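Pasting the structures here.
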Structure 1
């Protein structure tokens, strides 16, 4: 084996170790009986039992899950439309402004976005009385604003790779543009939609900065609860919570990847 090849393998191994050893240690210490996070005593599942009895954490988790689901679906619908316009409509008047508005959330720090939305909602509340206060709806708007850009970029790149002759053939056979989109284009970009949905869901359920600016009484998300507790000291209960999230995300990614690969194999078989 060539020395360069060995060096690449070693560098790759070090990179993966740097990323995954902390995750593995977190999972292991979630089964630790000790009150101290980094001191192992013996195996126990008491922190999972404590997690089940933690009403504040469970309520925050359900709230974050609900917001993340709403954000993912809304972002896919709006982001797909935006990405399709970027890929297929050409350079229309205002195209540069439109592209800049789509890409802006990707480069503007979340702190700036959070402050801007907070000031907007405060002023709107003064002028028209809406929103009356900050809560689930304002958090959802902020998360959708952030996630639309990611979905639009993913969909745009996938749409540009499509063979336009398939859509043109359907149009020649008498299908309407709407029918072509739902019957031809949408199935072909389904993998991009799934990827955008998963990314939006992850960004929303993990978001701390926007949620901190846009939340109000009774709308504390899971990242806000975890952050407030971690500031007072690490708790093994957080290890148990993180382990559950790792397990759910891992299973979700495996299942989604399985269905995406099966759909891709079916599409290739039909093309042949």
Structure 2
């Protein structure tokens, strides 16, 4: 089993830095297009204390359009190779719903598959993850990025997400995947209103009943802007505050997926200094 899963038993959440090699991601689109900027970004992330780097070549922001496999591969392979040049052992996750992209990423040094469709989008994805033994992140989303924010609706958001994960875990395990490999992501901002997102964060411990580590992807998302009336470039403080709150025993995330690694490192350290254990 890859050492990332072993690391998840630590008291503090692991910090996953987001490396979007896309021209159109909502927060950092176009930032890492040139090789020198990419290398610089990775170096900064490693120095700032990232424990995992998540590479994505397709924007999944609301109303985003899908990109071709060729485009996605052209973006992510150099990024993974740039990370591996600088660190031989940091866990790298590939944020994709395409089996072909996941396979190429894993062959080039990625160690984790992060699939926002929870292995539903591409029927071949299950075969790809079967050939490797690294962690698999499955996310909850209502609808698709193109339509998910039009009118999100739940009777009970926590219950519905839990039952979705129960169904996915059953289906994935039945196909021969070790349940110890699976990490769940409740999908902040993926078919959720501001209130749904706050409810998920408030009740994060409810997902512990599923027996899987929990990833929280709250960084710079629009619910923060709506709740606090902020511009997109003003969301790092609120992100860090939520990160601090999600280090407590009652509301603990196992992985924090963030853009600003340095601030998150401070948030996690502060939470640890203030905790009683």
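Points to keep in mind about this one:
- Structure from which 0.55 was derived, FRET efficiency 1/(1 + (r/R0)^6) of positions 155 and 243 (r between Cβ atoms, R0 = 30 Å, to 0.05), options 1, 2: 2
- Which of 1, 2 leads on distance in nm of label points 7 Å out along Cα→Cβ at positions 35 and 51, largest value: 2
- Structure with the greatest value (metric relative contact order in percent (Cα under 8 Å, 6 or more apart), set 1, 2): 1
- Which of 1, 2 yields 14.0 [mean count of other Cβ atoms within 10 Å over residues 99-106, calculated]: 1
- At a computed -25500 (helix-only ellipticity at 222 nm (-39500 (n - 2.57) for each DSSP H run of 4 or more, over all residues; to 500)), which of 1, 2: 1
- For FRET efficiency 1/(1 + (r/R0)^6) of positions 19 and 179 (r between Cβ atoms, R0 = 41 Å, to 0.05), the highest value in the series 1, 2 is held by structure 2.
- Answer label among 1, 2 for the case where distance in nm of label points 7 Å out along Cα→Cβ at positions 219 and 235, calculated from the coordinates, equals 1.2: 2
- Label whose coordinates, when log10 I(q)/I(0) by the Debye sum over Cα atoms at q = 0.07, 0.10, 0.11 Å⁻¹ is calculated, return -0.37, -0.72, -0.85 (choices 1, 2): 1
- Top of 1, 2 by Rg/Rh (Cα atoms, Kirkwood Rh), for residues 67-130 alone, largest first: 1
Quick note: the coordinates plus some simple rules give every number you see, no bench work behind them. All values reported here derive from a predicted model rather than from experimental measurement. Cβ atoms are built from the backbone, for glycine too; each structure is taken alone.
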